[in-house]
Structure I
Amino acid sequence: MASGLLATTATAQNVTDSQQVAHITNEVLLHGTAYQNLEYLCKKIGHRLSGTGAEARTRTWAIQAFKEAGADTVWLQPVMVPKWTRGKESLKIRKGKELITIPMLSLGNSEGTKGKNMEAEIVCFETMEALKNAPEAMLKGKIAFLNYPFPAHFPCTFDGYSEVGGNRYNGPAIASRKGAVAFVIRSLSTGVGTYDLPHTGVMSYGDAPYKIPAIAIGNAAADSICKWVKQNAVRAVLNSSCGMQEDVLSYNIVAELKGTSGHYITVGGHYDSWDVGEGAHDDGAGCVQSIEVIRCFKQLNIKPKNTIRAVLFANEENGAKGGRAYADSALSKQEVHVLAVESDAGGFSPRGFSLEMSASEVQIVKSWKEVLLPLGLYDFAREGGGVDIDPLRKKLKTPLAGLMPDTQRYFDVHHCEKDVFEAVNKRELHLGAASMAAFIYLADKYFN
């Protein structure tokens, strides 16, 4: 008799949850403002590198967008962030008597040539291990070129990115320690054809003796240069004026829908971007989806048990200082964070959520599968949260979830000039926003 009662209760519960998720889905798909917010962010403000005027203008826009969405409170949380500027840059390959211009992008946080031409011979490496094992005499006074392609065998492209991300981050320091005068890397990109472009991203010098220039080039250009190097000695002429400046004051943008428990659920994305493209998928999409969660709850008069706190984080791209500042503040105030959810994998069709939480909490989420399936959400097997919310896990042991859209096109546009508003589909973006709102509704109800 007792088991029959439990079954009946569970069924009724699922019907209720299914109905509310349907209401959330209808509200976002029919009346959502995420797409028009993203258009403003991309077209009126543009890319938003940390410490720039565009980043500051984003804060003014976001405060107003949160207020229009119906947030109970909106405020700015101060955080010091690194400031890096790109400036003018060029790469030319001297091939015989030809001087061939190669599209390139300096890597974030790298130092350039101070606006002067640097010319040196290129040494090509097919793997990071080959670079690590190269004798210093092989690289001294030369340019180290790592031509390792994006791994194509992973169905999820983020697995490929995880495999090669360290090459970009650590490669310049390894090359510097071996006496190289510059580092060139094949972009971490799946792009072909018109999407075959240089992709930037953050790097680190670590304990390298010299801060050598570090740049990325596209896939076809990388193959061509490697082929030329094998045929004959090839020299490159590099000119760049990028470099680090003093840290500057920035802010996380925080908005709340007040709950009654005194506890918090965080949802967010990062509003900074690289200085190419418009930061549409990375991570304008996550920002406007987070604003949409607030708007949707308010419009449907959903009264959360926990305070829903939407955060647009500063400085994810070249420092991750915003997420750390947010977690430090939560720790100092002894806040209880029930869950944190981030959208930072693009505005494509949602497929599920990655999870970083206890086994029992994972089982709670998996019990929602049937309710969330109409949104196309079925994959809850991957582990992870997001760069900006990871500090909450480390400092407060907060359970984390990350929206996982379809990954196949993300690294076509990631960190390059193709990451623009036109690359985002309205319906896909809004399905992602509805997925986040539905997930947070269920978490607010079932997580303690």
Structure II
Amino acid sequence: MMLASDPLRLLAAGGVVLAYLGLCFACLRPLWRRPAPPAAPGEHWVCYASQTGGAEHLARLTADALRARGETVRLAALNALDADALAACRNAWFVVSTTGDGDAPDNAQAFRRRAMQTPALLGGLDYGLVALGSRNYAHFCGFGRSLDDWLAASGAHPRFERIEVDDHDADALTAWHDALGIAPPAVPRTPGWQSALLAERRLLNPGSAGEPVYWIELERDSREPPHWEAGDVLDVLPPADSGDDTARTYTLATLPHESDAPGPARLGLVVRAQRRPDGTPGRVSNWLASGLRPGDTVQMRLRAQPGFRIDGNRDRPLLLVGGGTGIAGLVAHLKARAETGGPPCWLVYGERNAAHDHLFERDIARWQADGALARVDAVFSRDGGAHRYVQHRLAAEADALRRWIDADGAIYVCGSRVGMAEGVDAALAEALGRDALDALAVQGRYRRDVY
């Protein structure tokens, strides 16, 4: 070959290749590595970390109130920032929640990994921080406390002591508004509680060796038009006589307009009758599964979950991953995609046994026939085989996964945080690279509803 016998031509050709690769790297550089625009003089940054939408909602209200006061404001999830961006800022307000065992919400995970491992140089930053949580959990406001500690270790100056809010405590929220010198919002912070009737209950996994799973339909005791979309959730209060006032949250599996029944729109849930580690029945899940009678009333509220909505992914292929009752949130997105059209979906779903636990099997077959589902990978942990869990199947399909993402795909994961979601996250990071997965999260193309 000519090049092999001509070192100068070989060197020149190599230079061209290296230059091309360098250009490709620059073009494909993950978005989160691009420096954030510098803060304008006097600009206030409102930074949030939110899993189910509550902290983001409070952050938006805070930003609106600061603007009403005449301030220039930038609103951003923590994942959109890095330590260098904060170093260029002079005024920052942090509104953060905690998920799991004191963990950062998904839209702050990348920030925690790349910025919070060591102290930064934030000596010019003045900040205030409000942490949202519930004292019913062991690691109350865990991420908010970690972030506050990191800011202090980085030399940032707190304007006041960290404010911790326990279950939307009104006094703590008033303290936040007072500390900023802004008026409390004139609108409710969250939708109010409403009554709903048990309209239908159906066992979905007869004969299963696992705990029973039920399809639950609740009918709102209200004539007001319902407002929710795929990805949103329903909070349900325990029975009034239980002495427990902690709401349980369920991802909705229905859309507002789909019910065949006359009357108000129905809210569809997938509920497993849970057992606690000591063998006692879970209070709310078992009440919904067997304690309620048709026509009985529950107290509930609809709540938007922005982090699991379709948003900018409406025209993207979707990879939907889940296990167990996590199928609920995926079904809602599949219904929406089948209705509106768009690029097809790939469903990776896991349960115990194919014979008894293949939830929504007929619906899935119909979506495949209609073209909404291009591919289905169902894995059943008790049936044997090489891939017992969804993370094993994803690892085995790493090449197909990379092609899906290269085609501008988005990833939605719904189900148990421990085991399933952790394993799926590890498999995705192995296949795509942790930096690339973080970049997808920043772009809104990696979304999770995990519990």
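Every number here is computed from the coordinates shown, using simple stated rules; none is lab data. It should be emphasised that the depicted structure is a prediction, and the values quoted were computed from it without experimental measurement. Cβ atoms are built from the backbone, for glycine too; each structure is taken alone.
For the structures shown (I, II), FRET efficiency 1/(1 + (r/R0)^6) of positions 112 and 280 (r between Cβ atoms, R0 = 35 Å, to 0.05) is largest in I. Looking at mean count of other Cβ atoms within 10 Å over residues 232-239 over structures I, II, structure II comes out largest. Computing Rg and Dmax of the Cα atoms in Å, for residues 200-319 alone across structures I, II gives 15.5, 47 for structure II. Across the set I, II, percent of Cα pairs over 37 Å apart reaches its highest value in structure II. The value 3.1 for distance in nm of label points 7 Å out along Cα→Cβ at positions 80 and 440 was derived from one model only; which of I, II is it? The correct label is I. If distance in nm of label points 7 Å out along Cα→Cβ at positions 168 and 264 computes to 1.7, which of I, II did it come from? Of the structures listed, the value fits II. Name the one structure among I, II that FRET efficiency 1/(1 + (r/R0)^6) of positions 224 and 288 (r between Cβ atoms, R0 = 25 Å, to 0.05) of 0.60 was derived from. Structure of origin is II. Out of I, II, which structure matches 12 when relative contact order in percent (Cα under 8 Å, 6 or more apart) is calculated? Structure II accounts for this read-out. Could you figure out which one of I, II the value -11500 for helix-only ellipticity at 222 nm (-39500 (n - 2.57) for each DSSP H run of 4 or more, over all residues; to 500) was computed from? Matching structure: I.
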